[in-house]
Structure 1
């Protein structure tokens with residue numbers, strides 16, 4: 001596939017910049033929480049905004065260069081996955097004034113971008129199965145779902161580690177109380193669950209058009225369903241059995257582990273219809 005050399009150079013320059021900004025933001029968030037430096041937290045948040053803007057620019061350049069939505073191989077989806085987490089992170093930080101969350105979410109974003117760095121950045125024409133208008137609906141819902149689950153994971157980690165900081169005035173100032181942390185986790189999971197449901201539904205419609213059946217028990221489909229079931233159980237236990245506190249946080253963390261395996265593990269270890277390189 002023919003691409004624009006200039007756009008290739010722009011993307012090649014923008015990608016390491018994005019990676020570097022998220023890494024520096026992660027470092028400043030650690031300083032913010034570990035050394036209790038207020039200015040480090042403010043600077044880290046500004047870096048996250050700058051990183052998100054640069055990240056968006058990098059994805060947009062690739063989309064223009066490819067002449068399609070850049071959502072069809074491991075590199076592109078890893079970039080989109082990290083973008084979704086960054087977007088949801090910025091929204092939740094703004095809504096709940098919870099900047100310290102970045103200490104747990106920024107490293108996840110950096111690691112996902114790092115995974116993208118290990119993938120092939122070559123641009124290829126769409127394979128026939130991907131030449132569908134359902135691509136945007138299916139993958140975009142997955143991005144928001146995974147992004148929301150990433151934030152829920154970060155909040156769950158805050159909950160689990162907060163006990164070690166609960167006697168600190170800094171913790172009381174910058175970390176919500178346990179009830180609010182539990183509520184934020186629930187809301188992030190609920191948002192992710194909604195979009196994961198839409199992801200599975202749109203994927204089934206797409207599969208019917210591409211392969212003639214709504215469900216193929218492909219490894220990616222199977223693990224997406226397993227992830228959906230895990231979060232469905234979480235919501236059921238919370239709404240009907242009063243699941244709260246530490247158990248709720250552990251459940252949310254395990255759910256994100258399933259998300260990571262669905263994306264990285266399945267693509268690495270299990271061949272299937274979704275093994276797009």
Structure 2
């Protein structure tokens with residue numbers, strides 16, 4: 001019995017260490033003197049830490065242009081993803097049970113299709129639309145909720161909204177739009193937070209689409225720009241680690257800003273649907 005509270009603290013602590021250590025080594029590597037190779041052993045902190053690598057980044061690449069492009073993509077894609085995923089999830093919730101199950105199965109099937117299977121088709125569609133070498137292909141997946149997984153999160157969450165609530169709102173003359181906006185969506189705020197954080201992480205780190213569709217350097221996003229940096233300086237380990245920190249920091253910051261709601265058990269609403 002006494003091991004219960006201890007396990008509740010020790011296990012999360014060990015899990016946190018597993019995830020934090022790579023971040024720490026990345027930061028420590030970026031603080032090494034410029035031009036040094038990776039350390040031979042475990043180095044928790046370099047002997048003479050400095051920020052020279054961060055100062056060199058804007059000198060070698062248009063860092064702030066890449067940051068602006070990535071910020072523009074997530075600013076458009078994240079709200080669109082949340083909007084479309086919540087609409088689709090609520091639409092599944094309103095279906096009769098047999099059709100609802102069929103829609104969930106169809107979403108799972110689509111989710112299992114390899115991304116590589118649609119690369120050629122997507123490229124041809126964007127080519128015919130004249131959208132190549134622009135940020136449009138990077139934002140376009142948000143029009144399909146980015147991934148069916150986000151739709152399923154909402155469908156599961158909206159399952160906790162009772163038929164009685166929806167029926168009462170219908171009797172008051174509420175339209176489907178009002179049901180979604182005023183009745184269902186406020187009850188799944190944790191799911192919205194989870195989808196927003198996941199969508200931000202996906203679009204911020206989207207390297208493949210940027211590599212496929214972007215040609216002009218002034219349109220590069222941050223992940224593609226870091227690849228360009230690696231080609232310029234493949235042996236400058238501190239510089240590459242500084243670039244990795246710049247790419248990773250926004251996603252970590254978004255998660256930390258959202259941690260209060262995560263600590264309030266964002267899956268509580270999801271679990272209630274399974275009851």
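Bear in mind that the values in this text are calculations on the coordinates, not laboratory data. Not measured: the values here are computed from a predicted model. Cβ atoms are built from the backbone, for glycine too; each structure is taken alone.
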Which entry (1, 2) yields the derived value 6, 22, 26, 24, 15, 5, 1, 0 for P(r) over Cα pairs in 10 Å bins from 0, in percent
2
For mean count of other Cβ atoms within 10 Å over residues 16-23, the calculated result is 19.8, so let me know which of 1, 2 that is.
1
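Given a value of 0.45 for FRET efficiency 1/(1 + (r/R0)^6) of positions 152 and 256 (r between Cβ atoms, R0 = 25 Å, to 0.05), calculated from one of 1, 2, which structure does it belong to? It would help to have the intermediate numbers written out before the result.
Working: 1: 1.00; 2: 0.45.
This figure was derived from 2.
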Out of 1, 2, which structure matches -26500 when helix-only ellipticity at 222 nm (-39500 (n - 2.57) for each DSSP H run of 4 or more, over all residues; to 500) is calculated?
1
Among 1, 2, which structure scores highest (criterion: relative contact order in percent (Cα under 8 Å, 6 or more apart))
2
